[in-house]
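What follows is a set of structures to go through.
Any read-out appearing in this document is the output of simple, stated calculations on the displayed coordinates, not a laboratory observation. Computed from a predicted model, the values in this text were never measured in an experiment. Cβ atoms are built from the backbone, for glycine too; each structure is taken alone.
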Structure 1
Amino acid sequence: MESIVTLSMEDAGEVLTLQRAAYVSEAQAHSDMSLPPLTQSLEELVTELSDPEVTAIGLRSETARLVGAVRLNIAAARPHVAELGRLIVAPDRQGRGLGSRLLGLAESHLPATVTDLRLFTGEFSTGNLRLYERFGYKETHRTPTPSGYALVHLSKQLR
């Protein structure tokens, strides 16, 4: 069983490697190799992981390899809203329930002040959309991208 870890800026290189590996299939599904998770720099990720409004949760294998991660952002100005992002699973570990586990862990790490959990994914990310629907997320709207597909925004009301 994978162990749960809190990720910090010291893990940025490993997170970035996993992020890029995990998002290749999303980029292919959307014919867009310029997805932000693929173009984010190490410096940008270090800054993000250093932000006190960001919580990053990871799963490490028995060999200490990072095999999954997710990030939550709760802005001080809006403590009732959490943005969930960068839910990633190593390509060789996908389809084994790690995405579901990470989503559940993210939700369990939310403070009681959060009543609205939001996220988005690409319209061709059918597996992601099924996962989010299974966890009770509802589509709120779609926004077009310059690359010709839509981002599907979802929300889940808590408590």
Structure 2
Amino acid sequence: MSETEWIDELRRGEDPNVLCRMRTGWAVLGNTQHLPGYCVLVHESADHLTDLSRAQRTDFLLDLSLLGEAIQEVCSARDSDLYRINYEVLGNLWNHLHGHVHARYHWEPEQRRQAPVWLYGDDRLAPEHLRGPAHDDLRSALSASLKRITDEAYA
């Protein structure tokens, strides 16, 4: 599926991996869970962060931080080795504004833990890490946490 088709699917509410519709876009469980809790915030329409007004940028970055808060809450309850939450807004491969939120863990090899997750290479895409039914409980917990957090933040 192309990125354009995916955005259309998100707009129609047809992607089962959406955790929550946020003010600025969709929080989605990442396609790989080699680091459990990986999620993406997909903006509803912008290409670049600077395409947005300053107020809209603030909203997008707040939404990204709220997603990180939910990931931290859920993943720390599931794994005491949660180390930190990392945030990335890239756009080099996909020309649509989106932010990656990665849970990082003490059990990662030190040289990997101190580097961007992309340096895991194809290990990230091993079949056991690909998003699927094994991640339903994680998806449900993240969705519930994020809905509670956004209800509080948006009140």
Structure 3
Amino acid sequence: MSRAFTKEIDDAPPPPVPDRPISAARNLVTANGARQIEQMVAVLTQQTAATSDGEALAALKRDLRYWEARRASMEILEPSAEPTSVRFGTHVSIRRGAQVRDIRIVGEDEADPSAGTIAWTSPLARALEGAAPGDTVEFEVTGHEEEIVVLSINGAG
């Protein structure tokens, strides 16, 4: 095909990979969360050095920028060994309806609700903040109020 029949756009480099959004909230992390961030930076640094594919490299660099920013802004915070109320880093046992669930309130990047860790910025963590064992808190779920009872609180560990 003659060069006269190609579009200029065909010769253009691919658009840059957009950066991952970074939360405006403080970057509170547990000691375990700090280790996870350090591991991500190390892994991505190695992968970036070993990759020559342009698109893959761009994605790896984007992720590395994200994790380096998170490492630079992290504030390691652990609760007291015997907390009296729900705070960042505490393990909390709650009853929601008939269901009893154990959760830990952690940093945004280390949160994994399926593993029982929720971000301190999540609506549930915000609702529980400051509650003591035996307290009932109101929590709005899809347009209706739900009562959650705090059964127990444990510190770091």
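General observations
- Look at Kirkwood radius over Cα pairs in Å, for residues 27-82 alone for each of 1, 2, 3: the largest one is in 1.
- Structure from which 1.0 was derived, distance in nm of label points 7 Å out along Cα→Cβ at positions 19 and 51, options 1, 2, 3: 1
- Which of 1, 2, 3 yields 12.6, 42 [Rg and Dmax of the Cα atoms in Å, for residues 67-130 alone, calculated]: 3
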